[in-house]
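The structures considered in this document are given below.
Bear in mind these aren't lab numbers, they're just calculated from the coordinates by the rules spelled out. Predicted, not measured: the structure shown is a model, and the values here were computed from it.
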Structure P
Amino acid sequence: MFLNIILLIVSLAMILFGAGWLTDGGSALAKRMGLSEMMIGLTIVAFGTSAPELVISVASAIEGNAGLAIGNVVGSNIANVLLIIGITAMVRPIHVGRSVLSNEMPLVILCSVALLACGNTGLLDGLPDAVTRVDGILLLLFFCIFMRYTFAQAKAVPEGAAATEPEKPTKEVPLWRALVFIALGLGALIWGGDIFVDSASSLASEIGVSDAIIGLTVVALGTSLPELATSVVAAAKGHSDMAVGNVIGSCIFNILFVLGCSAVVRPLPLGGVTNFDLLTMTAAAVLFWASGWLIGHRVITRGEGALFTVLYIAYTVMLIIQA
């Protein structure tokens, strides 16, 4: 058991560092190719922050650990909303833009409801509960629509808005260094993901809990570390839009892209991921939307952040009790 814990920590560190290297190398390469900062943020940085979830879920699907693949996504989204938003709001109250509450948050809720529907095919159609390859293809198609919408929104920003502050000159990274970062990042992600899945599955067997429970707790919390660090730092510096955007983007990315890719690789029976988990994920998104739109006048206060954090702890305790 001790060896599996050590491998779990080491492989998670490899995944997190790999995601950082891949993001840095890709960003440097994109700048050399003349892509804008907005385009880099919407593509490479977005992929980099969700790369740990993507690698672990796809690797789990390949090895037949469906509970770990789905649990990672569901648990990460619950952690993103309740824990990350909660801690971030306690650091500094979060001001949420009107467009975010009108456009992006309803999309997060819609994605959560879609996954809830996929997880109840037994109730709706009398078939085994699973995210099928067809579901995965549809999720990826909706992800393409979301990216198209995001690019359209970026182009809708007035040209003068981005020019209010002059860009700070940055030193151009040599091409060879950018390519080395990308290669190291991909290698660390793939190798770390393979070790992580094996050690997490072995640990689950040794302590007598399902892969889904490990995915919903340890794996989900570990893969959410990049989002947690980014949101807390952004909030501390007064960039609440960045903190909220990071969480919302990650939630949408996890369901539509990460789970879509995983289901296309192999159909994913829900197994140990229950309606309690799916409903918690959906309720967390609704609570965040309601707190910003109806209760706090587009502000997530420190008190609401504390409530979110307590709810996440309560959810985790319930999982441990049920296990």
Structure Q
Amino acid sequence: MLSQNHANTSSSLIIVIVNYRTPKLTINCLNSLIEEVQSLSRTRVVVVDNCSNDTSVEQIRDTITARGWSNWVSVIASDYNGGFAFGNNLAIRAILQSPSAPEYFLLLNPDTIVHSGAVKTLVDFMNNHSTVGIAGSRLEEKDGTPQNSAFRFHSILSELDRGLRLGIVSKLLSKWIVAPTISEVACQTDWVSGASIIIRREVFEDIGLMDEGYFMYYEEVDFCLQANKSGWTCWYVPDSKVIHLVGQSTATANTEGLPKRLPPYWFHSRQRYFLKNHGLLYAISADFVWFLSFILWKIRATIQGKSDQGPPYLLIDFVKNSIVSYRLFNVSSMNWRHSTN
């Protein structure tokens, strides 16, 4: 049972939205937050522009002024695009150092539309459960279809399942599958999607900010893992519903919803996660297990005439960005930085 600390509806909250060349999405997200801010009087929103080098800052600031949002939204224009963790940390770091740091931070993707009551539901949940450090919303398609939002930590066994794609193996490895069956009730989980994730201030005080070594992807997995190691639990709260326009802010899907080729920073983030948290031998083993299982899947798919709906060039890109490849070519993925400017 969770320990109870009954709701304090006046809890303070800072919502952080990191924009990169998606001003219209960011403005729509802000528009969906109006009712939430009104219901939680001590809530403020900070939009961080990750050096978009377009008209994003002007569009967002002009809209804030025109619609009278200046009393609850502010904009930080970064002169450097350091990725998702960097952008969030840019706002969080300064706020934590202020004398009036809030009780909670909500990290929200610009490609989200918040349903009525979604933010208040998260705040109330955190107020009622003092041992929970992190909680995430139920992410949905526009038609209400749920997306996977609560996950298990990545492991060698989950890499085997992800590469092999074989039903009987998935059943045997059900306890290790990264994306389990979507729950309809609040439940404890390993990590939640960074598209809508609320974090207690004390978690940052205990473990520090998000790891900026991740440009994008795996940073929320790593953060939840560090919080878990410090004794904080993570929960999935499906009563908090948020529409997530998948891929719109990261360009990982085309207009038909089909996956695009994965960017190099996805592979580098995966590398960093395994190296940082499990060591070199484990990371190399995870690479080998995925590679071998994926080859077996490709052979089976060819024989059975199955189509591969995954990202194009996945095997080539995986080999090129594997840990062994980096060691052979003397490239340090741990110090890698990606520029999208």
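Tell me which of P, Q gives 30, 25, 19 when you compute semi-axes √(5λ) of the Cα gyration tensor in Å. Among P, Q, the structure yielding 30, 25, 19 for semi-axes √(5λ) of the Cα gyration tensor in Å is P.
Match the computed value -12000 of helix-only ellipticity at 222 nm (-39500 (n - 2.57) for each DSSP H run of 4 or more, over all residues; to 500) to one of the structures P, Q, and report its label. Derived from Q, not from the others.
Once relative contact order in percent (Cα under 8 Å, 6 or more apart) is evaluated on every structure in P, Q, the highest one turns out to be P.
Structures P, Q were compared on percent of Cα pairs over 30 Å apart, for residues 123-298 alone, and the highest value belongs to P.
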